[in-house]
Structure formats: C-alpha cells, structure tokens
Structure I
Amino acid sequence: MSTLILVRHGQATLHGDDYDVLSPLGEKQSRALGTKLASWKTPIDAVYSGPLTRHLDTLRHMRAAASEGGLELPETCILEGFREMEVAALVSEAMRRVLPSCPDLRTQLETGTLTEQGQEAMRHVGGVLGKLLERWARGELPVAGLEPYEPFASRVRTALHTVMKTERRGRRVLIVTSGGPITVALRLALGLDAPRSIELLSSIANASLTELRYTEDAITLESFNRHSHTLEGGLYSRI
C-alpha cells in the first residue's frame, strides 16, 4: 500500500483584507511541520498541493525547514481539485457575529497575542463557523460565490483519485491543502455522510497531518490530525 500524508495549511490571516495569506503564526507552524517531517528520517516520494497562496506558502516554509533538517522534498505538482471552498465569506460572517463580544479581536490576532477574552472569542468563532459549514454541507446555506457542497466534494474526489492512480505502490505522498478537502478524504475512508464529515473540520489543527493508506481502488485512515509539533512549540491553532 501507499501513504497519503494530508497537510492542512498553516493559520491564515484572520485580521486583514486577504484571508489567503499565512499569518506570522502560520509561517512558524509550517516551519515546525517541516522540522517534524525531517525528524522522521523517511523520504517523501511525491508532493502535491492545492493552488491557493496559503497552500503554496505553507509548502515553501515547510520545504525550507525540512531541508535544514536533512529532508529534501520533491518538486510540487499543483492540482486545482485541492482548492478549498471559498471559506473566507463564512469566516467573515463568523467574525462579524463574534466581534461585539471582543471588539479588539482583530488587533489581538494581528499582534499574535490573545487575551483570555480573545481566546474565548476565537472558540466562539470556531463554533459559529462550524454551524455555517454544516448548513452548507446540507445544502441549506446558499451564499453568492460559494461553491455548493456536492460539486466541491466531487472535484476533491477526482483530485484524490488522480493522485492514487498516478503514484505507484509503496509511495509516500504529501498533499498540502485545506481542511475542507481533508474532510472529503475522510468521508471516502470512513464512509461518512456530508454533514458528519464536515463536522470534523472544526477539529483539524493548522499545519496538522492526517495519514491515509491507499491502493488504486481503496483508501483507509491511518491517523488523524497529528499536531504535536505545534503543541510543543506553543503554536497550536485551529482557525
């Protein structure tokens, strides 16, 4: 069997105008992940990525840190199918609902120092975002510019099957993407319905690792949401 190592990108910028940019914390998380991969002393045979800036920058920082640790990653193949849904609109809505309880939350995020109130507000943001995503997965949340769930899941499945059929047996394949595509992979591996799979999104840490074993025709879960490298460095985040 071969192994798919699915990486969720580092933390994106929640406080600015462009969500698709790594925050300073996201850059540190990505480097910590590269260091962790190098510590395994196991080669990566192929690297794939979604096309978003936060995917490619996560990979850039991860690649540099891995190289410093003695692990050279192969050239990257970018697949459009690993693009995240347009989640920025939902993040903005969740932030809008929570900001009255913590008006300086954006400033705290910009400085990278969350007060106790800020930490509670971010947990609230995560809860609101999770509910919005569940409604989206059920087809109950039509939003202008937001791709419906089923077309989204279909293109992710196509990208996964492309990788599975391209890579030979016994390969270790790294894919840098977002939480949404990772939940689609989990849906395939665990036989989940759409709402249940999207519920898992709230658990997936930034710069975390989820490992799947696969043949050309089957896929199973090996490990989910490994993120000790961010916990150890005080770099943990989920949003």
Structure II
Amino acid sequence: MLELRNISYTAENEEGKKEILKNINLTVDERFVAITGPNGGGKSTLAKIIAGIYIPSSGQIFLNGEEITHLSVTERARKGISFAFQQPVRFKGITVKDLISLAAGKPLSVGEVCAYLSEVGLCAKDYVNRELNASLSGGEIKRIEIASVLARGTQISVFDEPEAGIDLWSFSNLIAVFEKMHETINGSILIISHQERILNIADKIIVIANGTVTAVGDKETILPEFLKGNMTCGMLTGKV
C-alpha cells in the first residue's frame, strides 16, 4: 500500500518559485488506479515524486507503512516501485534480452525473456536480440518497457502517459496489454492518462487540477464527469 500525506512540491524557474502540488493526501491500494486532469495540473510531477525522481518540499510518503520520503529512485526500486517514462530511454548496444534480464535482477534464458515479450503482444523471436535503438517504433519500445516492468514484478508500477507519442494501432495494442496486466498483476498499477479507454479500465480514478486532488472515486462516478469535461468536479476526496 502506498500512502501520501500532505505532499507539496515547489519548483524554481526563471520567474521564481512556483507551487506545483499543494497538500496531496492519497492512499493507493487498488489493483489499477488512474490519475487524470488538465495539462499542467501536477500529474506527472506527482508520479515522479512517487518514483523518487523528485523529492517533495513537504509531506511524507509511506510504502507498506515504511517511510520512503527521502529515498532515491534506486532505493525505491529496491523497495518495490517501478517507473515508466513518457518517452522510454533507448540504449545503443543493449538488446531487449539484456534490458529484461537487468529488470529481473538476474540472467534470464531466451525462453523466459520470450514469455515476458509474449505478455505484451510482441513476437519474441523478432525482438529478443534487437537493440534498443531508433529502429524500434514508439509503440514497440513502450511495450518492451512494460515487459521489463513485468519482469521486475514490483508492488507499485507507475506509468506516465504511456499513450504519448504512439499511433492508434500501437495504442490499441497498449490497451490490450494493460487490460491483461489488470487481470494478472500482483500489485498496483498507477497510470497518468487522459485517455478514456485507459480510465475505463481503472478501479479508481484520481483527478488532479491546479496542484490539488479535486475528485477521487470509482470510474462509474468519475468517468461521466471526465467525459463532460468537468475535470474539477466538487466531489469529496477519500481513500483510493
């Protein structure tokens, strides 16, 4: 279970200090949680704070009752939190098999790597020895990244707008992967997204606008408001 208590984050830019997040309180223990809201509302910042890329200006973060507020990305990864970027990193000279083995924390056989690739809908024999370079499309690299998350088997898997930069065909395949993850994952998936098809998979939806949580609830309650464009609906926040 992931718990955020009174999380705030202030960033500095050329114009001075700007408060990005303001007193965020959330508990995430569902299998599939989606965070949505208008652009610039603080969603991606919150995801990076959970992953340890940013450290909050104030507040506390707990994983299974243990405070992890000041732990680094690496330390949080060891505790069971993984993070997938909007634009996955490409590594020249590293193969798909290398990446998934690194994610698993141990050498994997070709058969084991192929099993993870099959989970994300990729024909394993075509990808297992491919390099993680520009020859892979945006949709392919994102599915490979998801395969690496599956190999890690973490308690909390955070995805920051996984639909960004991919075509409609790749997006449809991505949805199928998340639907399957929803059924089989042993832990929680936390996805930052605007996409209705992703929100429709979620057990719970969190709406963030202007740096604050404006709504929390199940998709039957939140999604109709989202579709009407009412992203700051005045619902009470609560446990997720």
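A few notes on this one:
- Computing relative contact order in percent (Cα under 8 Å, 6 or more apart) across structures I, II gives 26 for structure II.
- Which of I, II yields -10000 [helix-only ellipticity at 222 nm (-39500 (n - 2.57) for each DSSP H run of 4 or more, over all residues; to 500), calculated]: II
- Across the set I, II, FRET efficiency 1/(1 + (r/R0)^6) of positions 28 and 140 (r between Cβ atoms, R0 = 25 Å, to 0.05) reaches its highest value in structure II.
- Here percent of Cα pairs over 19 Å apart, for residues 76-211 alone was derived from just one of the structures I, II, and that gives 48; the source is II.
- Identity of the structure behind 18.8 (criterion: mean count of other Cβ atoms within 10 Å over residues 116-123, calculated), options I, II: II
- Between structures I, II, the greatest calculated value of mean count of other Cβ atoms within 10 Å over residues 52-59 is seen in I.
- Ranking I, II by FRET efficiency 1/(1 + (r/R0)^6) of positions 156 and 220 (r between Cβ atoms, R0 = 25 Å, to 0.05), the structure that comes out highest: I
Values quoted throughout were computed directly from the atomic coordinates according to the rules given, and no laboratory measurement underlies them. Predicted model, so just to flag it, every value in this text is computed and none were measured. Cβ atoms are built from the backbone, for glycine too; each structure is taken alone.
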